[in-house]
Each structure stands twice: as structure tokens, then as C-alpha cells.
Structure P
Amino acid sequence: MSGSFTPSENPVGYIQHHLTNLSIGDGFWTINVDTLFFSIILAVFLGWIAKKVGDNLNPEKPEGIQNFLETVVEFVEQQVKDTFAGYNPLIGPLALTIFLWIILLNTMDLIPVDLLPWLSSAVGIHYLKVVPTTDLSATFGMSFSVFALIVFYNIKIKGGLGYIKMFLFHPFAAHGTFAKIVLMPVNILMTTIEEIAKPLSMGLRLFGNMFAGELIFLLIALLPFWIQWTLGGMWAIFHILVISLQAFIFMLLTIVYLSIAHQEIEEH
């Protein structure tokens with residue numbers, strides 16, 4: 001087992017140990033090194049696979065990884081066509097990258113919970129959290145990056161004045177100057193909550209589901225060895241669905257929110 005704890009010695013300490021990041025710094029400026037490391041490594045791996053497939057394309061007879069990636073690309077492309085109103089050449093590649101990258105990040109959860117921490121402890125690294133999406137800073141980092149794009153396209157499509165109008169006259173429309181003025185504070189409050197809820201819900205949903213999945217794996221690791229294999233295998237099979245579903249939901253919400261940002265504001 002990794003670090004200083006084993007399930008038989010201290011179950012609570014064992015779980016806490018596995019859920020502790022390898023970090024540097026203090027407070028707000030804390031950097032979770034393991035989250036950055038695995039995120040960057042998997043991003044580079046994804047880019048390498050994409051380049052390798054691109055350099056060896058066989059349009060006449062796709063097979064292997066090319067066939068799989070073409071299926072994924074067609075799937076994501078269909079989601080964009082069905083969900084995104086208008087046209088933006090960035091949306092398709094962005095959705096595809098988010099989908100595949102989050103799947104890779106989530107798939108780290110299928111590695112036996114003690115394997116990488118045990119290997120790292122052998123070289124003096126006593127804390128290692130291997131699933132980046134179980135780190136709230138990672139999921140919020142992704143969701144607020146999407147939110148920055150939402151704000152950018154809101155201003156680009158609607159204009160600065162149009163973006164301000166969205167807060168003043170949405171969601172409650174009114175006729176007449178007095179009614180509009182009365183409803184402005186309510187509209188500002190409601191629209192602000194609505195906008196802030198977008199990145200918060202995206203980040204918390206991904207984090208919550210993956211953190212819960214990792215915690216279940218750790219709880220299974222506390223059981224006798226022969227039960228671990230049975231329950232762990234069953235949960236891993238089910239968790240594959242969770243891994244894919246959470247990546248799909250994050251991607252779909254990205255497309256939906258950016259589609260809303262591309263809509264012209266209605267005049268009231």
C-alpha cells in the first residue's frame with residue numbers, strides 16, 4: 001500500500017492519504033503538482049495520438065485507432081449539428097478535445113488505487129492523487145475556461161451594450177419605461193445567478209461524480225482481498241459508463257452554453 005497507511009492499520013487514514021494531493025505552496029496559491037502532471041501528460045498523449053493518426057490517414061480503408069477516432073469525430077459532429085445554432089469553426093474541435101481529454105482524465109480512475117501511489121512512494125513521493133477530475137481545482141479550471149469563452153462570444157455577438165442589456169432585460173421582459181426600471185434589479189440578480197451557475201454546475205457535477213467513484217474504489221480496497229476483485233471488477237465495469245457519461249455531459253453543456261452565447265439578444 002502507498003505511503004504510511006494500509007487499510008488494516010488505519011482505514012480512515014488510508015482513505016485520507018489517497019485523497020491528498022501532492023502539492024506545493026500554501027492557501028490560495030497551492031499548486032497540486034499531481035493534477036497538473038497527469039493532466040499535461042494525458043493532453044500530450046492525446047495530441048500525439050491525433051498527430052500519429054493524422055500522419056497515417058487511410059481514407060480508403062480506415063482501421064484500428066483511425067476507425068475509432070473517426071467514429072468519435074462523427075458522434076461529436078452530430079452533437080454540434082443538433083445542439084449548436086449557427087456556425088463557428090471552433091466549436092467542433094473544442095467539443096472533441098473536451099470529450100476525449102476528460103475521458104482520458106476520468107479513465108485514470110480505473111487504475112488500481114494502490115498501484116501508482118505505491119510506485120511513487122518507492123521513490124520518496126508519499127502523496128499522489130492520480131485522477132485529475134477528482135480535484136476541484138481541475139474541474140473548475142476547465143469549467144471557468146469554458147465560461148470565459150461564453151463571456152467572450154456573448155460580447156462578440158451581442159456587443160458590449162447588448163451584453164449589458166442581457167442583464168438588464170432578461171429573464172423578465174417588460175413594456176414601458178417604468179416597468180423596465182422596476183424589473184432591472186431583479187433581472188440583474190437572476191441573470192447573474194444564471195451565468196455564475198453555468199461554470200459552477202459544470203465543475204461540481206464532474207468533480208462530484210468522479211470523486212464519489214474514486215471513494216467507492218477506496219472503500220472496496222478496505223475489504224478482504226477476494227471480495228475486492230469481485231466488487232472492484234463489477235464497479236469498474238459500471239464506472240466505465242460513468243466516465244463516458246460525465247465527459248459527454250461536460251461536452252454537451254459546453255456546446256449548449258456557447259450556442260446560447262451566439263444568439264442575438266431580443267429587443268423588448
Structure Q
Amino acid sequence: MVATTLERPTPVAPVGAAAKAAGARLTVEAVSHAFDIRGTALPVLDRVSLDVAPGGFVALLGPSGCGKSTLLRLVAGLEPPDAGRITIDGAQVAGPDPSRLLVFQDPTLYPWRTVRGNVMLGLEARGIAGPARAARAEAALRLVGLDGFSEVFPHQLSGGMAQRAALARALVNAPRLLLLDEPLGKLDALTRLSLQAEILRLWQETRFTALLVTHDVEEALVLAERVIVLSDRPAAIRADIRVARPYPRHRDDPELVRLRRSILDSLGQPI
């Protein structure tokens with residue numbers, strides 16, 4: 001195994017004063033959910049309970065199709081749970097809100113808009129005035145290292161740059177809760193390592209609360225303070241693992257290696 005450490009780059013100013021606010025507290029209480037498949041209920045989540053402290057970073061691991069992304073969609077307010085409740089700072093989630101945003105595996109950038117135009121979408125929807133909108137978009141692009149690419153179109157970006165643009169589109173709204181649905185899953189290994197460091201830097205500087213879905217055990221251990229291991233569908237929490245290691249983390253750290261083995265064993269995977 002090649003030793004790799006995520007170094008923290010030089011700090012960059014946050015996007016607006018709102019970005020300095022503490023992250024939100026997320027509470028998931030006995031949430032169950034099922035899909036309707038041609039009139040038949042397919043259970044996906046089974047009484048999942050989870051509490052994430054403000055500014056915390058939690059990773060979700062589990063078998064493919066077990067319900068990790070579904071949980072993120074429920075937290076984002078894209079649909080309501082069938083049972084239980086989800087609250088943000090004690091207020092029940094009743095729909096989408098710019099204070100909590102979801103970043104997908106695919107950047108989903110509009111091809112006819114420039115990078116700046118894509119980043120400004122949320123601000124436009126909120127009615128933020130043109131000059132302020134442009135200034136915040138440029139600040140967000142600087143934050144993710146895309147300053148100088150404002151007028152570029154998505155087809156001119158590499159995969160890693162497109163995902164940085166998607167992160168900027170979320171961060172420009174100064175979210176207090178950032179939901180990351182395998183945002184690095186389709187990137188090559190070197191770009192993935194680079195963006196892992198970038199996500200860590202952004203979290204450390206802006207202190208949003210982060211909930212990350214990943215299939216990469218090492219990624220979860222390098223980035224997150226806690227790793228939640230889910231069972232097969234319908235998903236229940238199988239393990240809640242605290243990663244009590246300082247940043248930056250070394251992938252060959254004996255404690256991380258031990259935790260990796262433990263997680264793979266709990267998932268029934270070869271070590």
C-alpha cells in the first residue's frame with residue numbers, strides 16, 4: 001500500500017459571513033422508509049436513528065442498494081419518511097432548504113451555462129441581486145480553486161474540475177449541512193485523492209456539518225469523525241465507529257488499518 005497523507009492547504013476566506021456560522025445539528029429519529037414497486041412496498045430503511053453534532057463529519061457505509069442515498073434524500077427534504085422524523089436544530093424537515101444541500105455523484109451542470117452561471121443558480125432562485133450574486137459566485141469559485149474558470153463551459157472541464165464546480169454551487173449558499181452522495185465515485189484515483197483533501201479543507205474552514213455516502217472504506221476513515229455502517233436492505237445501523245485520529249490522517253496509520261479491517265469484517269467482506 002502506498003502511504004498517503006491528506007495535507008491541509010493554505011486557508012482561503014469563507015464565502016460570506018454566513019459561512020462562518022456553526023454547522024447544523026442533524027437528528028434522525030427511528031426513520032423507516034419503503035419504495036412502492038408496482039403496488040408492492042419494498043422496505044429500504046428500518047428505524048434508523050442518528051444524531052450528528054453541529055460541525056460534525058459523518059460517513060455512511062453499507063452494501064450497494066441498502067438505502068444510504070435514500071437517507072440523504074430524506075434529510076435533504078426531497079421526500080418525507082414513511083415513519084419517524086428528521087430534525088435540523090430541532091425543527092422538523094418539511095422540504096428542501098438552501099441551508100442543507102445535496103451534492104451528487106454526477107456534477108449535473110447545465111451545459112449551456114458557464115461555470116459561474118451554474119454556481120449562481122441557487123442564488124438566482126433566492127432572488128439575490130446581480131452584483132452580490134456574481135461576487136458570491138466568484139468567492140465560491142476561489143474557495144474550490146476554480147478562480148479564472150468563471151467563463152468556461154462544463155464540457156471544457158475535467159471530471160475533477162466539474163465536481164469542484166458542483167461543490168462551489170453548493171457552498172455559495174453557505175449551507176449549514178452538506179450532504180455528499182458519493183461525489184468522488186466516478187473520478188480517477190489521483191483526482192479522487194486531491195478532492196478528498198479539498199473536501200477536508202472546505203469542511204475545516206467553513207465548519208458545515210457533513211454527511212457523506214461512500215463505498216470506499218479508506219475514504220470514510222480519512223475524512224470522517226464517525227463512520228456509520230449500515231446493514232443490507234432494509235438498512236439498520238450495524239455499527240457506529242468513532243475515528244479518534246487527528247488530521248491530517250495517514251492511510252497506513254495502524255489504527256486506521258485496524259478500523260478498516262473491523263469495518264470490512266462487519267460488512268462480510270474479505271480483508
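Out of P, Q, which one gives -9000 for helix-only ellipticity at 222 nm (-39500 (n - 2.57) for each DSSP H run of 4 or more, over all residues; to 500) as computed from the coordinates? The value was obtained from structure Q. Structures compared: P, Q; top value of distance in nm of label points 7 Å out along Cα→Cβ at positions 101 and 125, i.e. the largest, recorded for P.
Taking FRET efficiency 1/(1 + (r/R0)^6) of positions 29 and 245 (r between Cβ atoms, R0 = 30 Å, to 0.05) as the measure, the highest value among P, Q is held by Q.
Look at Rg/Rh (Cα atoms, Kirkwood Rh) for each of P, Q: the largest one is in P. Taking 3.2 as the value of distance in nm of label points 7 Å out along Cα→Cβ at positions 45 and 149 derived from one of the structures shown (P, Q), identify that structure. The read-out comes from structure Q.
Bear in mind these aren't lab numbers, they're just calculated from the coordinates by the rules spelled out. Not measured: the values here are computed from a predicted model. Cβ atoms are built from the backbone, for glycine too; each structure is taken alone.
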